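So, here come the structures, one by one.
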Structure I
Amino acid sequence: MSVLVRLGLVLAAWLLPAAPAQAGHEFPFYPSFYPHEITIETVDPASAVERIQKGSLHAYVGGDPFEGKPAPPNVGHVEFLGGYVVVTFNPASPTFTDGQRRCAVARQAAGALRSGAYIAHPYPVTPYHGDYLHHIDLVEAAKKELQGHATTSPSGQPLRLRPRGTVAEQLVPPGAQADDGTWDVAVEVVDTRNLLASGFSLNGWMGPPWIKEGWFHAYLVHADTVSSQAVRQAIEAAFRRLVTGNYDGSIARLNLERKLVSLLRSGCERTVAGYIPTRERFNAEYSGGVENIAYDAHTGFHSAVFLRTVKLKDFPWNGWLTLGIPTKPGAAWNPVGGLSDPAGRLIWFALGDPALFSSPWSASWVPNRVTATLESTGRGVAVPPDALLPEAGTGLLRNVAAGTRARARVQYRVLTSAFHDGTRMSVTDLLYPFIFSYRWGTKGGQRGYDPTVDAATALLRERLAGLKVLRVEADVLAFGDVKLTYEVPVVDVYVNHDSPDPLEVAALAPPWSSVPWHVTALMEEAVARGLAAFSPEEARRRGIAWMDLARDKKLKAALATIVDEFARQSHVPVGLRGSVTAIEARDRWSALQHFYDTYGHFLVTNGPYRLHQ
C-alpha cells in the first residue's frame, strides 16, 4: 500500500512578527524558493523511473531507480558516499589470530572482489570527507599495500568469502562465495546513512558536532571489532582526547586524528576495501523539473539542505514538489525518539528546524536559526554566579556553583518565530530542552528515564557548564512599506569543549527547540501516565505504544483529554514554574486544542512546513 504525506509551507512560522504588521497588507511573494507544498509518496523503483521521466515525480530519495539502465537527458543525478565495503574476519577461526596475517589476507580478500562494482580505497577517510587531505599520504600508502590478487588463505586453500546483503552478493564472485556454514571473511556494505543515524537527533539538536568527520566514521566502522585490549585502550584514549578538545592546536589535532585511524586499522579485524558512490535522481526538465539542487556528501537528498534549496523551475517561488521514497514510514512520529527511519528523517527535515545543520560538503556546520560568537582562551572563562544549570534527575534550573569556570562561552542570537499552533516562541521554549534532557536522560530521575534521551544528551550533560539569558533584542525586516519585528533572544552558553572550528563548539548545546514547551510537556505526561514511550526500546520494555503524535488515533484521543485538563488547570510544568504565568499557560493549551481540532494531530513545530495530511 502506498503512503502519502503532504506538508504545507507555513509562512507564519518564518515571518510572523513580534507585533502584527499593518492590517490589509498581503505579501506579493514568499521571500524564499520554498515550494509551498511537498508531497512525499512511497514509490517502487520501477514506477519511479516512469514518473520521473513523465514529470509527476521531481526527485527520488533513497536510491537510484535507473541503476543499470541509461537515464534520459531530462533526468539529472547527484552522487554521494553511499557506503563502505568492509571485510571482517571470522572470530571463531583460529587461522586468523595474528594481526599481520590478517592484514595480508584482508588485502587478498579485497583483491578477490569484483572490480568496477565499487571504488577500491583501502582507507576509511574518503574523498567525500572534509578531512581527506589530512590523511592523503596514509591513503596512498594503503593503496600501495593493496597489490597482488592472491585469493588463497594461509592454509593454501581458496578464501571462503561470505557476502552479507544483496549489494555484497554482487561484489563477491560466485566461485569465491562460501558454500556451507564455514567461512573465512565476511563481506558487507556499511550504509553511510545508517552510520550517521547512530549519532543523535533530538528535537532541534543534531550531532555529535564531529558527526561528519572521516576519523569519526573510521571509529564507528572499526572500533567494535578491535580484539587487542591494549590497542582498544589506546584507541579510546585518542578518541577521548579528540572529542574533548584535549590537544594543543590544529596541528596536534590533525596528528591525533591520523594516530586514531592508524590504531583502528592496525589489527585488521575489519578492513575497509573501498566505498560505493550512490546516485539519486531528479527531474531536470525545463520547465517541469527542479533546480538549485543542494545535497549532502554523505546522505544525498536525505538532508536539511536539500529541502531548503530545491526550487521548481516553473515557479519563481512556491509550487508543488513531489518526492518519492522506496519504503513507507515505519517509525513512530515524535521528535524525541521517533521519526528515526529514512522516511521519518526526511519528513522531520521539513517539519523540524535545527539550530544548525551539517555543512553539505565539509565536516562543519551551517547556522540556521541561531548565530554564534565564540569566546575561548587557554585559561578558560568564568561562569557568572547567576548562570543556570539544570539539576540531574529533575531538570530544575539552579544557579551554578560559585567559582565555576568553563573552557568556552558561546553567545547565541536566536531567530524566534511562531509555532504552527499560532503561539510565539519565547525564552522558555529555548530553555525547556535543557530541562527535559536532565530530567529524562538521568537514571533515577523523579519523572522517568529513557535510554534514547540519555544517549542523545549524554554529551551535552557532560559538557554544559551554565546558561544565561542576557536580553531579548528586536530586529526589523522591511518588505516595502511593511516592517516585521523579530524578537531575538541573546543567550550565553558555557561549555567545557574547544575546537579549531568555532561552529563545532556552537553545535554542541545551542539554545533551541523545534517544538514548543507545551507539546514537550504533553509528551512527558503521556509517558508518565503509561500511554506511550518516547523510544521503541522503552515501548517494548514497558509493553506500551511507541509515541506517535500524528497517526495513533487511540493515543491522540487520550492526548486531547490531557490537553483539555491542562487548559482548565492552566498547567505549567515544574521546571518552568515562576517563568510562565497561568494566563500564558492557558493560552498555550487552548492554542493546542484549536490546532488539534483543525488538523487532527499534535505534531506542532516551528519548521518551514506543517504536516497537512
Structure II
Amino acid sequence: MHRRHELPFGAELAADGVRFRLWAPRARSVAVAIEEASAQQTPMLSEGGGWFSVTVPQTRAGTRYRWVLDGQAFPDPAARFSPDGVHEPSEVIDPAAYEWRDRAWHGRPWHQAVVYELHVGTFSDSGDYAGVVRHLDHLIDLGVTAIELMPLAAFSGQRNWGYDGVQLFAPAAAYGRPDDLKALVDACHVRGLSVLLDVVYNHFGPDGNYLTTIAPDFFTERHHTPWGAAINYDDADSRPVRDFMIHNALYWLEEYHFDGLRLDAVHAIVDDSSPDILTELAETVRANLPGREIHLVLENDNNEARRLTRRQEHPVTYTAQWNDDLHHALHVLVSGETRGYYIDVAEQPAAHLARALATGFAYQGEASQHREGRSRGEPSSGLPAPAFIPFLQNHDQVGNTPFGTRITSVAEEAAVHAAVAVYLLSPQIPMLFMGEEWASESPFLFFCDFGPPLDDAVRDGRRREFAQYPEFNDLAARERIPDPTAYETFAASKLDWNARGAGAHARWLERYTELLAVRRREIMPRLGGIMPGGEWQGLGSHALRVSWRFADGARLLLLANFAAEPVACRAHEQRGALLYSTMAAAPADNLPPSSVAFFLRPGAGQ
C-alpha cells in the first residue's frame, strides 16, 4: 500500500518528469536549478498571483534541486527532504516508494490514549528513527498506547529540540531518511500504538528560513511575536500562507499516516481573520480524513475552551489541550517551588489542582498575577475530562530549568509517587515524558547546533534567562549553566536504558506499570461516557477531594494529601472499592502525609 499527499508547491513527481512550483510574489525571474554536472537551469513560467511553475522532463526521485530567484539560489522551503542540511540543495522524494504494512489501521479512540512524549535524538543510543523502534516493546509493556514525537521539521545543524524548524515538510536528516520515519510509524501501528507529531505553526527557526527572502509576504509587520514579525495569516496575500500550513497538517496525516498533531504554542499565533487559521486547519482536516481517528492537540496558554467543543462526544475541531494549570498546581504541591508562573497557583495549590482535575482549567477567566492582572481562560466545566492532557513532566518543564532537572531529583519520593498516581488515574488523558517511568537521572537539557554568531547569542541568552534567579545573580554562577551549543550538552540528555532495571529505577518502573494496568482495566473502558464536570473540594491548602461520574452511574473518587501532616477526610462517605493507594491501607478518618487513594463505586445494577 502506498500513500501520497499531493502538494500544490515544491517538487511533485509527474508522469513526464517532475513538476516544480513556487510562490515568489516579489521575484522578477524564477528558475529551477537541477544539481547535476551540467548545473542545468530551467526558467519557470509565471502563472500570475506570484506563482511560478515548470515541469522538467527526465528528472526523477533523488534529483537535487534549488530555486534561482533573480540570479540567487535557494533551497526549497517546501522540500520533502534536505539530505545535507537546510542550506544545501533539496531532494525530490517519491512518496509511493514506501510499501506500508498497516492497511487495516484506522487509529485508536482518544479515550484509550496514554501518551508518551519523546525526542528522537535522545531517546535511544543511536538517536534515530530505528532507535525508537528498538524500544517500542518497552512502551507496550509499560501500558503506553500513543507516542508523541517532538518536532521533526528540518532545522539548522545536527541537534535541536525541533522548535527551530525551517523546512516544515522535510523530516530532519539527522534522524534518517523519510522512509525511515514511515517505517517507525508503521512499526507503531503494527503494535497498536498511535503516533502524534508535534508541529510548529507560530514561527520559524532563526537560521535557514529562506522564506523571508523568497516570499517576504509570508510574514507581516501587522503583528509581532517573541520571534519578530508574525507569520502572515490575516494580512494581504495570506491565502498561500494559510494553504502552506493546512497542507502541512494534511501531509503529515496522509503521507506519513500520523494519527494526530500537537500544535505548539498556538497562543503565539496572531490571526484576526474569521475563521482564523486554527479553525480552518482543524475543519479542513476533519473534512478530508473521515473514517480515521485523528487527534488534534493544542498547547494554548489562553485556555480557550471553545476550541475543545464536543458534538455527541466527538471533537468539533480540537481533541484536547495540554493542561498546564494542572501541572503547575501539581508541581507546587510536590516541589514547593513558587517563582515564575507558579505564583498563580502558589496560595491555594490544592484548590487549583482540584478544580483543574474536575473541570479542566484552573483559570477560567480569573485574573492572573503572573500576567500582571490580565484575565485568562474560559469556562471549561462543560467539557469532558478527556479534553485535557495532564502531566508531571514534559520537555518544557524539565528542559527549561537551568540544569534540565527531573522532578525526582528535587522532590521526595512519596510526594512524587502521589503526584504520579493523581495524573495517571484521573479521567483526563495522561502524558509521560521519556524516561520518567523509571525515574531516569539523565537530565533533559536545552540544546541546539547553530554556527557563529548565532551560537554566542543563544548561549548568552540562555544564561541571561536565569539571571533573575538569586542563585544565578553573578556571572560565575551563570557560567555553570550548560552551554546549549556544546555537543556534550546534547549527549548528556540521552536516556540511559541500562539504568531502568536497577534499584529505585526498577521500583519506579513497577509502579508506573501497575498504575497504567489499573487505568487500562478500570478507568479506560468508562471514559467514552464520562459526564462533564466533576465535584471538587480543597481540604486546606495542600489536600483535596475530587469525584467524577460516568454514564453507567459509576463514580470515581480521589482523596489526596500533599501536606506534611495528616488531614481529616470524610470517614463515612460511600467510597466504593479501593482502586489504588500509595498507602499500606485505605484511609479512614485521616489522610496521611504525601498520600493518594482512588476509589470506584459501581453504578446501579453493576
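Every read-out reported here was derived from the displayed coordinates using simple, explicitly stated rules and does not represent laboratory data. None of the values given here were measured: they were computed from a predicted structure. Cβ atoms are built from the backbone, for glycine too; each structure is taken alone.
Descriptive notes on the structure:
- With distance in nm of label points 7 Å out along Cα→Cβ at positions 270 and 550 derived as 3.2, matching label from I, II: I
- When volume of the Cα convex hull per residue in Å³ is worked out for each of I, II, structure I gives the greatest result.
- The maximum of distance in nm of label points 7 Å out along Cα→Cβ at positions 462 and 598 over structures I, II, that is, the highest value, falls on I.
- At a computed -6500 (helix-only ellipticity at 222 nm (-39500 (n - 2.57) for each DSSP H run of 4 or more, over all residues; to 500)), which of I, II: II
- Here the criterion is relative contact order in percent (Cα under 8 Å, 6 or more apart), and among I, II the highest value is seen for I.
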